[in-house]
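Next up: some structures, all given as structure tokens.
Any read-out appearing in this document is the output of simple, stated calculations on the displayed coordinates, not a laboratory observation. Keep in mind that what you see is a predicted model, and the values were worked out from it rather than measured. Cβ atoms are built from the backbone, for glycine too; each structure is taken alone.
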Structure 1
Amino acid sequence: MRAYLWVSLGAIIGANLRYFVSRLAAKIVSANFPYGTLFINVTGSFILGLFMIWTTERVFADPKWRWLIAIGFCGAYTTFSSYAFETIAYFEQGHWSLLALNILSNNVLCLAAVIAGAALARGI
């Protein structure tokens, strides 16, 4: 049960920050391109990469920090960070076919899912 509380706390912070950054970017930069989402995806990927490597290779952190930051915060702030971290892990490990599969499947399937969801919503 304790893990769920840490994940939930991180998710509350991540989701609210995502909302704030998206609105701020649309107001300051432009609403014509999803600059907020791009910024969120890039910064979330940076945070996850930094956090995961720091807490697994440099210092060994209590698991509650992974629940709070990696799963809760980054999961709610952006799921793109997980995708980016996993893709780079395949690259670093030399798993070229898994690297290509991960890039292609995530991009193609997620775009197809958006089209399918939009089609369903428009059809209802």
Structure 2
Amino acid sequence: MAINSDQDIVLARQKGRSLAIELRFSPVDATLIATAISELARNILAYARKGEITLRTVLASGRQGILIVASDDGPGIRDINQALRDGFSTSGSLGLGLPGVRRLMDEFEISSRPGRGTKVAVKKWRQ
């Protein structure tokens, strides 16, 4: 789903929560998933102005989970390690976005190329 406005963030969050509930995630995990989607979508708006969030069900080793991919063609992240440090922000925010998402989810991958955009893929497995 396209992320171009605050309303898109709300919609993406709702879709993520609905998918989590449909897959019988706990209410707490459904909230964590929705929060991660919010943070990723906010980063898209703040840094790239537009992008996309995709949600998929994943199966591995008898486990079921949700894969969330946030991607954009924005300016990219010059120093990923720095961006993943608590408290670091180039936008004047609290700097909790990416480090917070990494803590909320079970798996976290990020790739970014300056001038080419950023892609963050995270998974949450049902307990």
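Tell me which of 1, 2 gives -11000 when you compute helix-only ellipticity at 222 nm (-39500 (n - 2.57) for each DSSP H run of 4 or more, over all residues; to 500).
Derived from the structure labelled 2.
Given a computed value of 48, 37, 33 for Cα extents along the principal axes in Å, which structure among 1, 2 does it belong to? Walk me through the numbers before you get to the answer.
Details: 1: 48, 37, 33; 2: 38, 28, 24.
The correct label is 1.
Quick check on the output: 1.3 is distance in nm of label points 7 Å out along Cα→Cβ at positions 6 and 38, derived from one of 1, 2. Which one produced it?
2
Tell me which structure, out of 1, 2, gives 0.65 once FRET efficiency 1/(1 + (r/R0)^6) of positions 62 and 110 (r between Cβ atoms, R0 = 30 Å, to 0.05) is calculated.
2
1, 2: which one has relative contact order in percent (Cα under 8 Å, 6 or more apart), as calculated, at 25?
2
Using distance in nm of label points 7 Å out along Cα→Cβ at positions 46 and 78 as the calculated read-out, with 0.9 as its value, let me know the right label among 1, 2.
Structure 1 accounts for this read-out.
Have a look at 1, 2 and say which one yields 19.9 for mean count of other Cβ atoms within 10 Å over residues 70-77, as calculated.
For mean count of other Cβ atoms within 10 Å over residues 70-77, the value 19.9 is produced by structure 2.
Quick check on the output: 0.95 is FRET efficiency 1/(1 + (r/R0)^6) of positions 22 and 54 (r between Cβ atoms, R0 = 25 Å, to 0.05), derived from one of 1, 2. Which one produced it?
Going label by label, the one that fits is 2.
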